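Listed next: structures, encoded as structure tokens.
Just so it is clear, none of the values below were taken in a lab; they were calculated from the coordinates. Small disclaimer: the values here were computed from a predicted structure and weren't measured.
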Structure I
Amino acid sequence: MASFVSSVVKLNQKYHLIEKDQRILLAISGGVDSLSMAKTLAEYRRIIDLRLELRAIYVRISELAQDNRDIQRVMDFLNLLDIPLEELPGSIATNVEFGCYSCARERRKQLCIYADKYKFDAVAFGHNLDDYLETGFMNLIYSGHLESLQARQKLFDGKITIIRPLLSISKKHILANAKKQDFPHIPSNCRFEADNKRASIRKKMIEFQRLNKAFYPNLRRAINQWNGLEI
């Protein structure tokens, strides 16, 4: 069993992300996290549940959209996994400040509308362990609590279920695995990627880790305790 699949199985045993014969919609950005999620769930289907239905969605926001050739590379990669990819249009209202929050909100909105319309059991996002720690730490700095991402989350009065199958896997391992398996490299078009709150928090966390090698384990333990999780 592939190492990422075994991690998903363990997470699934705790939080019931995936049930038999479900239909799961995959949020695909073209980045290494979402492609790793697709590859892992395709392996999960092959090993554990052949009737698991996987479909991928790329939400095209014109200000940040990937080049058509890059999207085709993503589509070719997913075709090899027997995961069809569909594009959905997304847009940010002119009276809304354009940034990470508005972009993520629009992507999530379009995915949830599609999932509800076509009766998918869950929408899967490629968030990883680093995202889990950064979100908790960012909330501590800006909001005074350690609330973070959930492995499984209900939205809109339970109509939509969000799952994060890679939440217990570090970015380091995801990058190493992607390089080993020769994933397509799709450059990001986001002009905010290196200059936003999360990027600043990430830099601070690296500094704290240099000061104390126990920082990451301690932070992980604290966030788990706050959220009642074992990530």
Structure II
Amino acid sequence: MKSGFGDPYIDMTEADEILEKSPDETPIEIIQRAYQRYFVDDGNPFNKSLFHFLLNRLAKQKDSYAGDHAFGLLVSHPEETQTILNYLKEAYSIENLELPMIELIKSDQLVSHYQLYQIFKWFYEHSTRPSDSLVDLCREVCFDVKFPRYVRTFCRAFLGKHGTNADLERIAAIYGHTADPSERVEIICSIRRLERGRRNALFARIENDSEMNHRAVKWVRVE
């Protein structure tokens, strides 16, 4: 009986056995064929557990075989957004993912604000040299009150890392228009790159507004 390892003609019954018995040693070709059979080809119901397993195996190999298909599932299977984002980060550079992700967001095909939150959080955590287009999109969402605050929070944090001084001034100006203690702390943490004199003058006025403010200002100053 052949093992299937390195055999391009192995059938899917044997592939299933290999996946079940030795998942960590399964050749990437078998993982690819299993993904094709169960998720690309028609006729199979979506199996969440198998999807996670196969995509995680492809991610470990930094293999982009499922890239285009998985990206499309952001629309049809929004509940899998985090799994898909984790895979895409391993299979591609963040910079190469910016344009298609921006186009997807602007297409209004995403069904929930929570997906936007996941995507902006993902960019905040992993983007190091964002394009002007991505910064512009985060700016647009950050200052648009039609988006829930939890979405705007990560756009604000993103601008705190990558925005202009003008962006930081706009964020600082929000402080006087909110009485929410947690939002005030978010603002303090987001403007740590603001011009030092302007930042310190603002902190001198607001750091004693609450104990949370005092701790946030202290954190920013030692960063």
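Quick check on the output: 24 is relative contact order in percent (Cα under 8 Å, 6 or more apart), derived from one of I, II. Which one produced it? For relative contact order in percent (Cα under 8 Å, 6 or more apart), the value 24 is produced by structure I. Using mean projected area of the Cα convex hull in nm², single out the structure from I, II with the greatest value. Of structures I, II, the maximum of mean projected area of the Cα convex hull in nm² occurs in II. When helix-only ellipticity at 222 nm (-39500 (n - 2.57) for each DSSP H run of 4 or more, over all residues; to 500) is computed for each of I, II, the one that comes out at -16000 is I.
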